[in-house]
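Colleague: The data blocks that follow each hold one structure.
Rule-based calculations on the coordinates, nothing more; no lab input. Just so we're clear, the structure is a prediction, and the values are computed from it rather than from any experiment. Cβ atoms are built from the backbone, for glycine too; each structure is taken alone.
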Structure P
Amino acid sequence: MNRVDTAPTHASAVADGSWTPISIYTLVVVTIIYALNFLDRTILSIVLPLIKQDLHLSDTMLGLITGFAFVLLYSGLAVPIARLADRSNRRNILAVGCTAWSLMTVATGMVTNVAQLAFTRFLMGAGEAAGIAPSTALLSDRFTSRNRPLALSIMTSGSGIAALVMLPVAGLIAQHHGWRVTYFIAGAVGLLMATLLFLTVPEPARRGAVVVRLPLAQIWAHLRTRRSFGWICFAGALLAINAYAVLTWTPTFLMRVHGFDPAQAGASFGPIKGFANIAGVIFGGAITSWAARKDKRWLLIIPAIGAAIAMPAELIFLLSDNLPLAFTGLAVASFAGVIHFGPVYAALAEIVPPSMRATTTALFLFCVNMVGQIVGPLAIGWLNDRWAVTYGADAIRYSMILGGACAFVAAFILAWAARHIRSDMTHAGAQI
């Protein structure tokens with residue numbers, strides 16, 4: 001194995017880990033790019049009825065394109081890209097990825113048939129594979145272990161920012177100018193942010209004694225001995241089924257069950273989910289940062305509590321005909337369902353040496369997305385078509401309960417994983 005790049009001095013490491021102007025600026029730019037990463041894959045949820053009518057597709061086909069077509073390269077390329085990020089410039093990798101997925105977002109606005117839609121979705125996944133793992137590794141070297149859960153939670157609040165600000169705008173544009181223009185504008189913004197990242201954000205020095213180039217087989221062998229890792233992946237996959245089911249089908253649910261148009265669906269779903277997501281991820285990161293100083297098991301126990309709360313709240317949203325009550329359920333579910341984001345990434349960073357962080361995150365995301373992004377949208381779409389004869393437009397009410405049930409099971413798995421995290425951290429520290 002080859003060793004490269006000596007570590008920064010203790011003084012520079014402390015400075016890099018504090019809330020300095022450059023660390024805050026880096027966090028802001030990466031968070032906006034994270035939001036665009038979320039937006040470009042979820043615009044489809046706002047415009048599904050328009051595309052269904054335009055291209056004459058079934059719910060099952062839409063679910064297949066939304067999840068399966070996207071996730072193949074997204075998950076398949078995430079690991080080799082993360083391996084590259086563990087040994088080279090993470091800022092550049094993220095900038096290239098943002099450029100690639102933004103170009104595919106523009107291209108999506110040009111499709112004329114289902115094959116082209118699936119192809120652009122496929123290549124969009126390839127670009128977005130360069131998103132989360134390099135971002136997580138980059139910020140992990142900007143912030144100390146003490147500040148990392150909050151910093152990574154702020155980064156993942158980008159999904160809430162996208163839902164709060166960007167999805168309502170996308171709904172308005174789609175309503176008044178068509179779904180194609182929506183994709184054109186979103187892609188253009190992404191290209192601008194990729195340029196800003198490349199020109200203004202410096203690559204941070206890596207923490208730890210050295211940066212070690214490890215074979216993937218060695219990293220996998222290490223992770224197989226970390227008892228918490230497998231359980232975290234299992235819980236993450238179940239939570240992803242719920243997350244992608246909700247993201248993909250909630251706007252359609254509002255249109256079919258409550259009679260909303262695309263603009264109304266975006267203007268209601270977006271702000272509610274956005275505010276709740278931002279509050280949830282920041283709350284989760286802040287309280288976990290505080291609690292984990294005394295006991296690292298809280299990195300997974302607090303996410304477990306959030307996941308357990310999500311299911312009853314989702315049932316209220318799905319089954320209530322009273323809109324204020326239903327939207328209250330959506331808000332609570334959206335808040336509780338994202339508490340795990342930052343803490344889980346922080347937990348993964350704690351159980352491996354610095355030289356394994358990006359690859360570990362990518363392996364986690366591979367497991368999560370291969371299950372969550374395929375099963376979530378596709379299962380709901382298939383159940384919608386299967387139950388439509390019996391329940392009509394209300395079929396989507398009952399099919400989406402599947403997601404909440406998965407989150408509830410994930411709560412118990414995260415609590416179980418918390419039992420092993422301290423011993424896994426001790427082993428990781430011995431290898432640095």
Structure Q
Amino acid sequence: MLVTLLFLTFAVCLILGVPVGIALGLASAVYLIGAEIDLSVVAQYAYAGMDSFVLLCIPGFVLAGNLMNGGGITDQIVRFGNSLVGHIRGGLGLANVTGSMIFAGISGTAVAETASIGSVMIPAMRRAGYDAPFAAAVTAAASTVGPIIPPSVPMIIVGTLSGLSVGKMFLAGAIPGLLLGLAMMVTVYIVSVRRAYPRGEWAGFREIIRSSRGAFWALLMTAVILYGIVGGLFTPTEASVVAAIYALVVGLFVYKGFRIRQIPAILLESAIGSGALILLVGFANVFGWILTSEQIPQAIAAAMLSLTTNKYVIILLINILLLIVGTFMETIAALIILFPPLLAVAVAVGVDPIHFAIIAVLNLMIGLTTPPVGVCLFVAANIAKVSLGSVSKAIVPFLVCNIIVLFIVSYVPWVSLWLPSLYFK
């Protein structure tokens with residue numbers, strides 16, 4: 001009865017538009033009151049969930065992304081992407097995806113990528129003659145690459161939950177992220193040819209070289225972070241500090257996109273965004289403790305294994321579950337609640353833990369662009385000033401494309417495991 005009340009309260013809060021973190025906290029409080037458990041448990045378990053050294057890297061990476069974006073990096077990335085593919089049919093759409101793949105190495109979060117790239121590319125695509133819903137759909141879909149290509153905030157959360165190597169997960173996400181980006185570019189091209197969307201003029205090699213100088217510093221940041229973590233030079237938390245300092249220097253002295261007096265505003269914005277994420281982690285930990293005490297994760301695992309012990313069927317069932325969950329639950333909350341029990345099921349049937357981590361993150365990223373609650377859809381629709389319904393229709397080809405990539409990654413393990421096995425022999 002109390003478990004039903006827990007989920008009912010959570011669902012009602014989501015329907016009313018309450019932020020996911022607050023919804024988790026309220027649902028947990030309602031359960032604890034009904035069970036006559038002291039509400040001090042909320043503070044204890046919320047603090048325990050937030051008290052992690054690895055989680056300290058979230059503010060660092062958020063700050064680094066805001067500094068690089070404020071420093072004018074988004075315009076440089078878009079210019080570079082347009083110089084490479086702008087002359088092809090649907091060139092601005094292709095540049096949108098290319099820009100997101102490059103920007104993925106800075107933000108680590110899909111929502112930040114949607115807002116940053118979308119604020120530049122959606123108006124530009126509309127001026128060039130693209131349908132507004134299509135421009136919003138491309139932006140939202142391409143943003144899902146962000147948390148797959150390193151650095152990745154969801155992978156850091158997974159490392160905190162499971163003890164898996166963050167460096168290995170970063171390497172494991174590289175090829176699936178590139179595959180996802182290339183698949184979306186093919187989708188953009190096919191749709192653009194069918195709808196006769198415009199193509200730009202060939203910019204020439206001189207423009208490619210000129211624009212690559214602007215994007216170079218963004219690519220270098222990704223290389224520094226990845227090599228530093230994988231090479232053992234610093235931990236993910238230390239890497240986030242290095243990234244923030246790097247972004248500050250590049251934004252001030254290379255791109256010169258902001259002045260010193262603007263830094264306090266960027267710090268405040270980063271603190272608010274990081275605080276919201278950390279609070280979400282804390283309340284999700286309380287929610288997860290309640291589920292564990294009620295043995296819900298164990299019940300899910302037992303139910304799956306009672307149906308079958310075939311590895312490929314289990315992967316299919318987990319994919320279906322995570323795709324459904326991802327449509328209405330925020331990524332980090334879903335990972336905290338579901339990843340540990342599902343990891344146990346996957347390992348029990350012989351799935352590599354690193355491989356499973358990439359499957360789980362990719363599933364939940366697709367959920368960010370899946371109606372009716374896909375967060376990135378809301379952001380993109382708001383920027384494009386179109387209805388959520390029209391963007392939801394336009395996103396369908398990209399959802400099909402992303403799910404195809406998901407199943408390739410799920411059933412061909414070397415796509416994820418080749419780079420980690422190559423480096424960590």
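Colleague: If distance in nm of label points 7 Å out along Cα→Cβ at positions 168 and 344 comes out at 2.0 when worked out from the coordinates, which of P, Q was used?
Modeller: The structure behind it is Q.
Colleague: Also, I was wondering about something else. Given a computed value of 4.8 for distance in nm of label points 7 Å out along Cα→Cβ at positions 256 and 392, which structure among P, Q does it belong to?
Modeller: Only structure Q yields this read-out.
Colleague: On to the next question. Work out which structure the value 35, 24, 19 belongs to, where semi-axes √(5λ) of the Cα gyration tensor in Å was derived from one of P, Q.
Modeller: P
Colleague: Can you say which of P, Q returns 2.6 when distance in nm of label points 7 Å out along Cα→Cβ at positions 96 and 192 is computed?
Modeller: Of the structures listed, the value fits P.
Colleague: For distance in nm of label points 7 Å out along Cα→Cβ at positions 264 and 296, which of the structures P, Q scores highest?
Modeller: P
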